[in-house]
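The next part holds the structures, each set out as structure tokens.
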Structure I
């Protein structure tokens, strides 16, 4: 192996470096087994393991001849050209000039930076940025290692293919799309990004589907790459039974802010619910809009908006755009400063539930909240905290309105003494309420203006015991908590807007106040007790068990029937969970009546993967609650299954079944199959949903999703 300067005379090397075609920054480096020089024609010939480097490009071949006067390079035999962009071109014969920017290539096989491949009978290089190929093919599927000559999963063949590395696009003329070598689609012209960039304007891969209520559908969108910090998408969904649905999206990233707007509109009829009867509403303009905005004002303040509004209750479900039941819209300002937090937020809600399930959702104008927390050990060995909040609930017309201002302060300290872990929480809060247009159906003796205050103390003590095993650690931890709060007159003073859904479970049992909001306060004294135990493997596997109950010292009880806390002795609550990696993940929660130990509520969630099989299941049961709208038991079961035939093909399905006495039956069934390959994703999904027609969600749908690497995913 010899280098360029070692074989040639000093005069020849100097001559090459002083040629007008080269400057000192674009030298030619040449290595070969054998080098010869024809002084009459000024041609350098290299034979055997030849490597030529010029302007960052590397050319390898069995034989290379270099015409210095014409700056032409001819390479024959096992030619490999490495581009500065990372592309690799294989050929039988190459002729290049203009510092290897232009030339002719015979029998091309090229690999792009992302693994995509070209083949062609021949091609021309133009100015180092274009390759114009004749009788060519392109695929994003990588070469099969066990069978390099195997036909790719998909490819595009064309009479002419142009790869423009400057535009990052590939252009086809007289092209046909093939799957496993079989032509399935023809187009006289086609173009797509070359895969070297993540974003490029163009048509997105379409979606095909069928819905029993709106018919067959074809979804097509166009993507605009407007700038590095903004883009847009515009498209439509065509239906066989309804007018098209127009869709659009715009995204913009500013230096200190971001904006995303999505929306759609159509003209169609719908099924509505009127006094329990379903009626058909004549065709009208319908649509939706979503807006997400965020502005980082400085290193402490930020502001934002989350808007989601629709024209009617059925629209989102009917067009399969969202499964949300209640839409939340908010404008907010937040401040973060060390451990302190402040927010000012305005809310409005849109209830999309059907008929009697809808509630009169209030507007919240505004909600103010501030929380200040001291440093650890900053006060009597613990830390202090202060909170302040204000809330305004407003409803349309003469409906009930509420305003509230609350101020609170607290102190917390944790002790560890001879194995006992004790935490003390002391807090106090004062509330001021102003209520207008009281709803007499739910509240009969509410003052229009009232103030109240309370002081609360909570002490929680646990004694964790552990035992080290060979491959795991076992822990048993008895826990006792005592909470005492001054007497608070809940029922006859304040309307209950935010504390109606009070339940007891393993998460809330040891809370000082089991009410979720401000309007109700768990007063007087109660004791909570339970036992945690767990087995924690050194490999991350674990199994945990909890069982506990609470007891009220006083007869007076602020909790409603069905909460599990309406008697002095609460219901027993328990939880069992297991995690064994992919093999098994299981969580079981239970609530038992305090007197008979009969089941009031239990819920099971589990998932497992064994080999190629993945299964999941969920079961829920809730007993009837006297004095509430739930006069019968609620019971549902759901399951899911997926089987992977190999690393690419799979089939899956899921069921949801209602077991309740009044309305039992199948609620939802989903089934499908798909392919997740290296260069292609394909999925077919069928779904059957059984609900009221007025929900817009009772239908049968079929969808086909196709993703081709570099063509659209």
Structure II
């Protein structure tokens, strides 16, 4: 180890050398002498460069880039070039090492990847620094996808080691991960990363629920393994007749996916049957894979009763992220539902490693084309420099869809779009020009509105007209990022062309007034409240700004436009900084915001209705002052990921004599009019709480009720939920998230 300027003690050196040996042992790809030399040089350079830095946990910082490189090698399957870049990924950003030195010592390819991994500087004047950095990283997809893959490994290690960070920073990093990294991992087919991201996000955002489900899984582990054995034993015997080796095993579903089912199906943990999936992996030659998968499916459905509507065939038609597998659900021992996944070793490798694995099989089938098609589809969004970073992110995120719809061209070519895509989305998917000039659409030979939502198997015909142009109304008819980006781009171009007439009129007016163009045009932009010169030109062209009234607003002094002074009322309170005005009302709960009490005026978010004791944060909105949201609020991820610089820490000061609104969803067996009386008596008489509203609907022996209560804190709310769950006929009680 080259440590001539390093400041490591003996224990540090042992930790670093051990981590480096683990990295070297994890590399499975082929390497030549040059690769080995670069890895060693990168390690030695990073060790010295990071020698004075430590992580929040106290360990040497260099352990982080070494571990990121190990994740790239072992868990994603990247090669030596990516490993070198991963070791160096923080040196330019965090140390005195320059980008020039990296390029000179390691070459252009590694230098370019490290540049892509380095955050942008000087982002304090933009609306969202996080969005700008996301945009930079995502645009590296155009140059080298390894930049994004290394960034994913970097984020995964950060998520694994968040324990030493302050709570509010943990939430912000988890929100960013939820907003872009987990969906991107899915889109690139990185199943293991996606699953771990989701579990780690949940562990931070919902620690109590995460721990509860984790404990329940642990408690039921022996019982679950016993059931899996009873399911697999009869299958193993039957599978022995297949001429290909097979592996069969059970694996538990992720904690996040179990929680998601509890929320969506509104059932308790005990009533979720498919807590695990059984996977059958076949070692078969490429040309026999499909046949072998269906042969195994036939055996599985002979041994266990299948549920036909739960069959999903991604072997014949792979997902758009390259995923191939046969999924079916069967009824196993004791009448329990079991999901079975059938795939080849190659399919399993791609399912686990996604984009990084498909290069191994490049040219064998269509996996490479699947990713290339997707990259082609997002390239036009990535190359559109006109969009601000936040709009770019919104467009890009629509390309990270998880559910798909399969539709066809008139010639029978299949196209994959996100679920919810419209006929107009299809037109832009075919080609930008087809979308621009789309006049009408036919689905299955019938005329449909442009906003018609596509269904699996639809055949779509686009009828174009040269004179047709996109309008603002089209933005409401599309969901894909490509379509939205192209419509906005076209509208900007039309707006720019029309604005040229306004610019010419303004030039004539300023010449007549004998004032300088460059010195005065920005004065007009600012005076009339526009964001840019083109906005002003367009406003003039549509007569929103009347140039004949210019003399009423300005005096001409020395070839300059000087605004005519206005008489203004001075409002004392308006001079106070936004968000920092003293509270002038009573009855609000006590909160400590950003370390202070009674300094900020705030409102509780109506989207999530936080109560005292909930984990919360404060968001300084652009127009409405401070809003208090729960960390589990449906809007929390979006706010923290895009506007992290507007987030303030917020903590309850317990004991405030205030009431909060909380909404509950109650489901159970409809036993007649007595249900309402039982519930209302428990809430009002036994628990002594005020009911603000109560709605109940019974149908065919089932009821669903929504009740709005006034509670003093989260503990009281949890007691209410527990008491109501124990009532006869009540199957589940949950707090309504939004």
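Compute Rg/Rh (Cα atoms, Kirkwood Rh) for each of I, II and report the one that scores greatest. Largest value of Rg/Rh (Cα atoms, Kirkwood Rh): I. Ranked on Kirkwood radius over Cα pairs in Å, for residues 109-156 alone, which label among I, II comes first with the largest value? Once Kirkwood radius over Cα pairs in Å, for residues 109-156 alone is tallied for I, II, the winner is I.
Figure out for me which of the structures I, II the number -13000 belongs to, where helix-only ellipticity at 222 nm (-39500 (n - 2.57) for each DSSP H run of 4 or more, over all residues; to 500) was derived from the coordinates.
Numbers: I: -500; II: -13000.
Source structure for this number: II.
Read-outs throughout are calculated quantities, based only on the coordinates presented, and are distinct from any laboratory measurement. Being a predicted model, the structure only gives us computed values, none of them experimental.
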